[in-house]
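Take a look at the structures below.
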Structure P
Amino acid sequence: MKKLISVLIVLILLLTACSSPSEPTEQQETSELGEGSRVLEGCIFKTADEKYGVQKDGKIILPANYDEFKRIGKLGGKMFYALGFKDGTKRCIEWNEDGAVIGTAETERTLYDIFDFEGNMLLSFPVDDFYKSDSKQLYVTLEGNYYIYDFSDSGEIEEEWVHEKGKNGRTVFEFDEIEYNYNASGFGTYIGLADSEGNIVLPEIYSYIIPVLGDRIIASTRSAMVGYTAYRLYDSECNLLCENYSYIDFHPIDRENYEKGFVGVAKIDYPEHQSPLICRDENGEILPGGLWFVDKNGNALSERFDIDMIDIEFSAEDKLAFVKDVEGNVTEIPIGDYIIEKDW
């Protein structure tokens, strides 16, 4: 009897289980990214029509409104990414067909938002450009301002420096130096000059601007961008006197006593490993490489010396220049006819 009762209980339980509605099983979350989309890495996804967005576990955090994706790399052990979108124009350096920097222009601007691996935005503003100098430091620019961020071991910002565009407190003759950052990619700050009313008299395209000879200015354009350095010579009112050479400077023939005078040295070189600047004379003719001694206005006082100069030293007593070329050879050149007397 007990055996029969046990069998009946089992049958009743089975019938109850079969007649009861089954509990709904938990469904796996469906991706929101859309057909043809795929996760690239971390928080970044890419759509079938080549757009980028931010996701987490298949759920869209920021829609795919970005046109560009760049991997920044690890900062303080945390991975960061940049997503870019087109937004108007920005200032840039302008070159002529010979490779010489001639001023500033405008180019299409891409702004970048920066995210960590989880999709958290690093900064409260988008940036024009960025550069990771090492595993704990990030440089960014925005509209000519320059920011540096230091990161902790956990990938958090622990220190910030801001270099604002505009006057830097230095002057050249009666002009104020002004600074502007076109990008952060290792090129640093560009310098120009403005008058007392704020009018730009030399655009912010130079790596340095220095007064020489009491009433002259040497301004050098930056070499890192396209592989050359070009020099311009101005008077104290910023009138251009000379831009024919890839290098020009005025050397004291005795560093201990400037009263003994200076020698103007100009050269043109076309290194094979660089993108050369094409130097031309006043008639538009391409100048050959070599070395010249020049006056205060950059006019040649000497013949052209066919020397690829890398160094020059002087003897004030013997009135000689010792010019070393790229192969280490030294040439002696008399400079008595080329000395510029100190008159300031």
Structure Q
Amino acid sequence: MNLIDLLPWSFRGLNPFLNTYGDRYLFRKIIKTQPIATNPEAETEVHSAVPHRYVYAYLVAIKSLLQYYADLSIVVHDDGSLNQADKDLISQHLPHCRIIERTQANKDFDSLNNPFLSKVRNSYTSYIKLFDTSYSSQSKRVIIVDTDTLFLKRPDQIIEWAAKGGKPWYHLAPKGKMKIKEKVKPLNDNKTSSDVVTEKDHIQTLIMKNLDDINSTLDTNYSIEQGFCSGFIGYDSTAIELPELDTLFSLLYKKFGDKIFKWGSEQTTHGLLLCSKGAEALPIDDYFVFTQVNADRAKDGTFVHFVGENRFHRLIYPKLANKIINALQ
């Protein structure tokens, strides 16, 4: 067994360590910036699921947007880990925002008397973005934005949509490799090739392979574009409703069982729902999923999403965040 496998995940490299502990040290300077007042009556809401460990990163992300356009209603979904100090900090920096506490959200959702959807929602934290946005929205339009994002330039296309509406939209991950090619390492003694090759079992792969059957059974026209990313999406608040979610998830559970409770399911179902309603992909060179391969171009994007294991590659993310923080001071 490799000795590194004996360590907790957060100590297995710089990226895992910074993902777990880096927020306070890399983004804390955001608390020195001035509050940005938001508009609770705006026709477009911006929803984010925010955990305790990414509070400062969230404030950088949302302020990087609000510096260009603040006529937005801001909704923060507590993932269950926010403490009172976190909520006070968010409220201080985002006057008039709405914070939905997880305990109350659980009660509200359970009051809908759909135990099956409650089970789906509670199975995986990212489902907050799908379910809680759907039932709690109070505006004409919604935007969902993840905490690990930055707006580096004025997003004119998004601002126009927020003000006037239009087709739903999403951003795309680039095709091809996400990491710089490394030498192939031999398998550890306790691993087999079947442990490593799991893409064929991923819920998105399974759904795409069975899409014709799903559409035939439900009499729908679901589709999803390869690379669909739910970390930044926008749509009319009526585009995703609970009865459709109930029908869709009931079939997916019947076909794929507990795989709908795993990582990637929220993103895949968001993709099915929005692509079937005519959602359009944002320009991939402007609204940009960060990888090791395209890292040198990150600074040129309008919006950058620092996803997963590549998030802190070459520390580009905190460096760009620091520029935004300095500009806000």
- request: Consider the structures P, Q: one of them gives 29, 27, 20 for semi-axes √(5λ) of the Cα gyration tensor in Å as calculated from the coordinates. Say which.
  value: Q
statement: Matching 15.1 (mean count of other Cβ atoms within 10 Å over residues 67-74, computed) against labels P, Q points to structure P
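Taking distance in nm of label points 7 Å out along Cα→Cβ at positions 59 and 267 as the quantity of interest, name the structure among P, Q where it is greatest. All intermediate terms of the calculation are to be shown ahead of the outcome.
Details: P: 6.5; Q: 2.8.
When distance in nm of label points 7 Å out along Cα→Cβ at positions 59 and 267 is computed for each of P, Q, structure P gives the biggest number.
If you rank structures P, Q by relative contact order in percent (Cα under 8 Å, 6 or more apart), which sits at the top with the largest value?
Values: P: 8; Q: 23.
Evaluating relative contact order in percent (Cα under 8 Å, 6 or more apart) on every structure, the highest lands on Q.
With distance in nm of label points 7 Å out along Cα→Cβ at positions 139 and 163 derived from the coordinates and found to be 0.7, which of P, Q does the value describe?
Details: P: 0.7; Q: 1.5.
This figure was derived from P.
A value of 17.2 was computed for Kirkwood radius over Cα pairs in Å, for residues 51-202 alone; which of P, Q is the source structure?
Working: P: 17.2; Q: 18.7.
The value was obtained from structure P.
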statement: From the coordinates of one of P, Q, helix-only ellipticity at 222 nm (-39500 (n - 2.57) for each DSSP H run of 4 or more, over all residues; to 500) came out at -10500; that one is structure Q
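Throughout, read-outs are computed from the coordinates displayed, never taken from laboratory work. Owing to the predicted nature of the structure, the values given are computational and were not obtained by experimental measurement. Cβ atoms are built from the backbone, for glycine too; each structure is taken alone.
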